1. Taking 0.05 as the value of FRET efficiency 1/(1 + (r/R0)^6) of positions 206 and 238 (r between Cβ atoms, R0 = 25 Å, to 0.05) derived from one of the structures shown (P, Q), identify that structure.
2. To which of P, Q does the computed value 3.5 (distance in nm of label points 7 Å out along Cα→Cβ at positions 54 and 294) belong?
3. Suppose you compute distance in nm of label points 7 Å out along Cα→Cβ at positions 38 and 174 for every structure in P, Q: which one lands on 6.5?
4. One of P, Q was used to compute distance in nm of label points 7 Å out along Cα→Cβ at positions 198 and 246, and the result was 4.0. Which label is that?
Structure P
Amino acid sequence: MGGLLFIVFTTLLSIFAYVLIGDQSPNANDQKAEIALKSPGFSSNGILLNNNRYVDQVSLLDKIIFGAEKPYDWYPIQEVKKVEEGLEVTTHYGIQKIIPLKDLFHPVEQFDLIKHTKERMFWLGTDRYGRSISSRLILGIRISLFVGLLAVIISLGVGVCIGGIGGYFGGWVDRVVMYLINVMWSIPTLLLVFAIVLAFGRGLGVIFLAVGLTMWVDVARIVRGQVKKIKEEQFVQAAKSIGVKELRILFRHILPNIVGPILVIGAANFATAILIEAGLSYLGFGVRPPTPSIGNMLNEHYGYAITGKPALALVPAFTIMLMVLSFNLLGSGLRDVFDVKDTN
């Protein structure tokens, strides 16, 4: 139940990511070198400056899914005071700078501290580029869940069809299916994913396709064993005796009776897909920066774990651990509910 609650929480968090995070720019990639490598709980006031950039109006749905560019730049400051030339600001590095009033997002003759500034909280601190770790982490969770979901759908679709056909028809069909399963099992999963990514190029679509096409083996093995057992039941024999077509018996009568084992292996594959995607991104074969991924966040900052900034490396590492653990716990719970026994 704890694993299920955590999965529901992270799913809702990822769906409404751009509504909840502080940095609502696309990919949470608002880089501010002035506040790089700040500790968790850091907050800063910032002046809203006109960026002279035209921003297209987007729908609410687009904002929720993709984020939205802002017509202003948030410039972090430590102190600000009005002077004759404009505003004298002091950055977090102690550097003083003069900003003319005409550069403000709402240019006026009189500076208004409330209207022209905005405070931002960085709950998990900032990375080496001055980006919000919490914002990018939530978007990284979205990528992991998205890749995991599509990879599981592909693996279940391929594995159920191949395993079901082999287990039901038996004979030479079953021998061909088992040959394919044994061949795929002989290739290390991560190396096969590398080969597919290198062949078709990096990209989110290629990643979930590669992961899904390497995880169908376990699904096919489980489904094959379950189908071989259930096809001997009396209701299957009765359906055959009245002339029901073979594929209809398989997909309409047998497969609905093995939903439990399929859900169990689906939960396990979800955890595996998240781990593989994170590993690919960590090694530089995953999603392309600046798109946030838990794996590339860990790749960018793992060295800080021993240099006084452990949160930069530990936060993404623990996030991956909790997500994988949650899906494994969910799979164990489903196994107990459906009383699933491993059958070859």
Structure Q
Amino acid sequence: MESQSEWAKTWEKFKRNRPALAGLWFIGLAVFMALTGYVLAPDPSPDANTQIPEIALQHPGFELFYLKKNLESASTSGSFFHTLLHGKPLTFKHIPLSNPEVMLQGDSLFFHAFGKNSQWTAIASNQLQSTTVESKYYPLGADKFGRCMLSRLILGFRVSLSVGLIAVAISLTLGVLLGALGGYAGGRTDEFIMLLINTIWSIPTLLLVFAVVLALGRGIGIIFLAVGLTMWVDVARVVRGQVLAIKQMAFVEAAQSMGISHTSILFRHIMPNLLGPIMVLTAGNFATAILLESGLSYLGFGVQPPAPSWGNLLNENYGFALSGKPYLALAPALTIACTVLAFNLIGNGCRDAMDVKK
């Protein structure tokens, strides 16, 4: 009951920290968008990669009128859960229109093709799924390939949060185990682990990530591993220092005098006291992982197109920042900044809430 009351007090302190609470709400919204991206995205096709070259670089709020032309090689749509995970393959091709005015004469449908208001274009009606004109909005406009920017930005949450989650899991596993072992065992074991930590610490983070990616190849799985292997040293150093301090306390000495095994002392008595620092590290490492993945994708070493990542969205659109269409670069840049800020605010809130002096 005492443990529960302490956690309740910690939560009350955290809730009083409005910036941290706002960060938590933002991350909750980000997780929701990552899980339901293909349902929320205006373009539910795999990787939101529906390209309509005629509408390339259209402004935010653009409304597209279109007809659906049958695709001969269209695949059947899967279950709801398949769509949730992988998107829904399109069974038609978009025929963009300048306006919704159409005219059906016999077996032909006449329409104004996009950009050709004064000219009528004909198509056989049996080539269409329907002769009804449909429309959809592009709230953030279209990129240079005519793809929906909002859809690709939403799906970017899935990539970034997935990289953050797996990378943090790898870094916590390695960092906590090696840091706790070195701090508790001491002696040559501690010296060897510190030598390993200092060696990895001496290599620039981005350079180490590049080395792992170049050695093992590009791919989303390699990104998980590369980012995780660069962040464990921070965790190990903090955990080692905390274990060195805690193992000198009376309750640890009492457990040792009672003949309790070292494994039990480490995992049942010392490790629960490290939850606070580990939670703060976790939030900070999430932010670092997202920045690293975005940087790798921006440089072409991360998630490969057409998979949407905030980094490769920046890479594709940064050239438009000074050419009258800055929103194409600002949208992913601001999303990265807000997500990283949210995780940092959560980390600061956890640190303040778990500080017994406050």
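Every number in this text was worked out from the coordinates using simple rules, so none of it is lab data. Here the structure is a predicted model, which means the values were calculated and not measured. Cβ atoms are built from the backbone, for glycine too; each structure is taken alone.
1. P
2. Going through each structure in turn, the value belongs to Q.
3. It was calculated from structure P.
4. Attributed to the structure labelled P.
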